[in-house]
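Derivation of every value follows stated rules applied to the coordinates shown; laboratory data play no part. Only a predicted model underlies this, so the values are computations on that prediction, with no experimental measurement involved. Cβ atoms are built from the backbone, for glycine too; each structure is taken alone.
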Structure I
Amino acid sequence: MKSAALTLQIQTLPEEPGVYQYFDKNEVIIYIGKAINLKRRVNSYFTKNHDSNKTRLLVKNIVRIEHIVVVSEMDALLLENNLIKKYKPRYNILLKDDKTYPWICIKKERFPRIFSTRRVIKDGSDYYGPYTNKKMVYILLDLIRGLYPIRTCTYDLSKEKVAAQKYKVCLEYHLGNCMAPCENKMTEHQYDQNIKAIRSILKGNFKDSLHDFKSQMENHAVKMEFEEAQKIKEKLEILENYQSKSTIVNPKISNVDVFSIITDEQYGYVNFLQLSYGSIIRSHTIEIKKKLDESPEEILSLAIIEIRQRFNSQSKEIYLPFELNFGKQIKVTVPQLGDKKKILDLSERNAKYYRMERFKQIQIVDPDRHTDRLMSQMKIDLRLSEEPRHIECFDNSNLQGSNPVAACVVFKNGKPAKKEYRHYNIKTVEGPDDFASMEEVVYRRYKRLLEENQPIPQLIIIDGGKGQLSSALKSLDVLGLRGKIAIVGIAKRLEEIYFPEDPVPLYLDKKSESLKVIQFLRNEAHRFGITLHRNKRSKGAIKSGLDTIPGIGPKTKESLLKKFKSFKRIKEASKKDLIELIGTSKGSNLYNHLHELNNKN
């Protein structure tokens, strides 16, 4: 059985790619896995019937879950590999062969070789990758060797040995795959120019190489060498479609701590990523409650010291979103672009998701705290003088001027107070005049609240733009409530928020919780108003259709309405059904009358 804490963790997991870690009661990682959708994958462990005893035992021992959000499935695969090798969890049996992913190595030597390897040796050589697809490594190596004559032999091509003519050309030279630097048929400068171009390709910089290849292709075409031109074209297509390396791993970024921060009115959320040899080996996010409205710089400074002490980090360099000073012993880098910036962005992404998950958890286990935070945020977003604990929203409803009605819905602490919803029949306005209708309804609502000594809301929301808002303000002026109640209008087309006497609307973020509450209010008012409007139209149709029939009184009409719901269904009813409901005389009379109407139509 899942504990309440575990259930809550699963409910609030993001539906994003990432890596999850299962902990047992001793706080030991017992399993690490990857997922395209973290929430769906983790939830499947607890909802499916597992055939494997190992899986059932694993699920039984899970006490806590941690996760790291990444950008793509490939990143999740690489990160999973790094973490499994570091922690060696009990239930990851595939670890026994300690398989690693392939890299492309440019060897540090005279006339460097280029080859695939699974071992990264710190000898000054350059490594690119790792690649999760072995086939891609072969394609790249084949592409490079096809475009540049690179040696594949393991000879020691020192100046002394080449000068002493220790080696002879091999078959690769005769096939055109190598220019025989072993016999000085290619200078070191020429070879290094090719290596420079290959480095650019492996880094994802194809501009120069593409230009050179296109020139080669055009030259072959001019010389009528169409087969050679086609070969270059095919390799160009591979090169153009290829994406170089993962954003998760870069072997040149080593022994670095990465920190990012997201803040709101009450809390700061700091994410920490630890990199070793370019791989993420740890991710941790903490929540820090503000005491004196501390700045992000102050919160992050405190968090960095706490986290580095907690994890005993000795890294000499840290990546941050802004400059901070930690003395000469720690180098602070604020990345602006490239792989370093991508890693910092990933850290910020994890902080954002942690904050979202905390909101969801708080909403479930501590609704009062969630409400306090929401009200505080609405006060800031809507520029209010106090928190809008009591909100009322108005909407008009009419169809081509018929049966005009209005609705007022009431929210308390961000939630519907349905017992306080009110419908209004428009009394003083003739025809479809939304502005005048809004003026009437707002006046009637707050005149009554004042007369009955009822509490008035902190915020009124008008469904409509500047016109409807101005009409509502007229009523507040008459009642002496102008300035005592905050009032805004929301226009449907672009969700603009209008304020009194301000021609420029406010546009809230589409994901803003404040906007979602306002939209909820507006939709509720529309739904509530349209319900009354439909009922009025339906009753009006039945009344007008039955009033002309002799012998059909109010009680009979009520019985017919309860049974058939609409005038259309009454007209479609059989004579037998009508007689059974209202008697032989009335039933026959009604049926004959409606039948005559149908024939005329």
Structure II
Amino acid sequence: MALRDTVDFLLYDWLQAEALNQRSRFADHSRETFDAVLDTCERIARDKFAPYNRTIDTQEPQFDGERVILPQATHDAHAAYAASGMLSAAQDYDIGGMQLPYVVESAANAFFACASVSIGGGMLTVGNANLLMAYGSETQKQVFAHHEFSGRWSGTMCLSEPQAGSSLSDITTRAIPDGEDFASDPLGSRYRLKGHKMWISTGDHELTENIVHLVLAKIPGPDGMPIPGVKGISLFVVPKHRVDAQGKLTGQRNDVALAGLNHKCGWRGTVNTLLNFGEGKYPDAQGQAGAIGYLVGQPGEGLRCMFHMMNEARIGVGMAATMLGLAGYYASLDYAKARPQGRAMTAAGKDPASAQIRIIEHADVKRMLLAQKAYGEGALALAMYCARLVDEQRTGEATAANEARLLLEVLTPIAKSWPSEWCLEANSLAIQVHGGYGYTRDYPVEQYWRDNRLNMIHEGTHGIQGMDLLGRKVRMEDGQGMTLLTQRIHATVAQALQQTDQAGHIADHAHALTDALQHVQRATDMAWQEGTPTQALANAVPYLQAFGHMVLSWMWLEVERVSQGAGSENLGRRTAAQFFFRYELPKISAWLQVVAQRDMTCANMPEDAF
């Protein structure tokens, strides 16, 4: 119940999710309907996901040359998730959705990520379908997106290539118009794609009738050559099995071939693939090679369209990292309460004849547990705050919706990167609490760490997120997003200063957050003082880390502000806030020092000196 208590507190006591029911889109909902969704997801996660987390880690996907073989537990979990309706939870009633607020959908999905992130929920499928709902034609929405929301089909995102991971401008996959009538296909302008895509999660499996790939590729220009850079990238929907304009399978396999599975450190239950498009393994009825794909949006705007899914996935990755951190925290907390080790320290020293104490009674174990709580619950607050901003962007008045958009632009790099770094650290601390047992497979914490290690890499590494934040997000649209964030933080500080707590900590924390914000603002200005990206972005990751800690301090001050009542849960939240302000926030000074000084130690290191 620990997770449910935290979710309920954040959702109802802090974010006031019930107030969304006053908006016409959510008018049919109430606290009771929200709770029913949470109850259902909690139960499915407990019964169909959690018991099999170790199973899917040890029974990795297998490829027999034609199909991918997964444990029965994965099939059962996927079927239960699809039957719950969560794939279409936020969609309109008329396409089978529940019209749930996104913040409730996000909270409900947290239970699945905590139970078994590797079995997974519907992040890629829903993100794929949402992109098509935003940029696809009406036929593409009906044929592809609606079948994904129903659970009949699943979806992927195909960006990276073996030679081009994060550098999408260097992709080599090509898309050639398929025949003279290519522009008249009811599913969209029809192309034949040829190329290779790497690191494609859920790229092939038998869980659904069809798999809808969203593929970035380049259309040759008038000279027959691809347009260089990201402006030459277009987006295509490429189904594993060919379909007609009514969404029926034609019985013909598209020319998309599984070249092999990637065997990973963690997330072993999730199929990860290298896919070959158009190599001729599955030619069409006329014997012609080439994977049939249909243009989504306009030519040359593929990356802009794909960012709709990428930004959604980045917040999803942050939530996955968060829940892995919390799963490790809950496991190590249970272990610390039960494990006897050592004896109490008295004024006279330790008495070897006295009874052993549980390790949770040792100060350093409490430190490690408190750090995990501060990282995990703070990250969950950030994820749910961002989800609430999505609802504001979608259903708020024009001014509020635009403010939510700008805030999400600034916060998305933090929502992705901060949990993926610090909830990974939480998993490391969970292993440490278990001692030697934590390094064995007798306990789940080593798997949580392995699963979480991916989250600092996929959907944009720390380096990419840091450059996005310092290079674009804090400066875009004349810095409006940063200005809004500053205003929100000042509002929280003002509210906190009007409150009192017995120990007087909340005022100290409010002042500390004000100082941290000013420190970040000065470092931002100093980084760009010379106006050269090379110098400004040389320490983008330390900037990202400091900015993230400042944002999480804001989250904790918000939580502390709402946690002034009696009870052990509120005491725990206030103590976690105090830990973050005393143990974590002071770290930003070292990070921001190299940013403000535009220190070039790393950038100027000669290659041969390594």
The value 0.00 for FRET efficiency 1/(1 + (r/R0)^6) of positions 47 and 575 (r between Cβ atoms, R0 = 30 Å, to 0.05) was derived from one model only; which of I, II is it? I
Of the structures I, II, report the one carrying the highest value of Rg/Rh (Cα atoms, Kirkwood Rh). I
Top of I, II by relative contact order in percent (Cα under 8 Å, 6 or more apart), largest first: II
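For structures I, II, calculate mean projected area of the Cα convex hull in nm², for residues 223-310 alone and state which one comes out highest.
Numbers: I: 9.5; II: 8.5.
Of structures I, II, the maximum of mean projected area of the Cα convex hull in nm², for residues 223-310 alone occurs in I.
With FRET efficiency 1/(1 + (r/R0)^6) of positions 87 and 487 (r between Cβ atoms, R0 = 30 Å, to 0.05) as the yardstick, tell me which of I, II scores highest.
Details: I: 0.00; II: 0.25.
Once FRET efficiency 1/(1 + (r/R0)^6) of positions 87 and 487 (r between Cβ atoms, R0 = 30 Å, to 0.05) is tallied for I, II, the winner is II.
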For structures I, II, which has the highest computed value of distance in nm of label points 7 Å out along Cα→Cβ at positions 183 and 471? I
When mean count of other Cβ atoms within 10 Å over residues 63-70 is calculated for each of the structures I, II, which structure yields the highest value? I
Out of I, II, which one gives 13.9 for Kirkwood radius over Cα pairs in Å, for residues 391-446 alone as computed from the coordinates? II
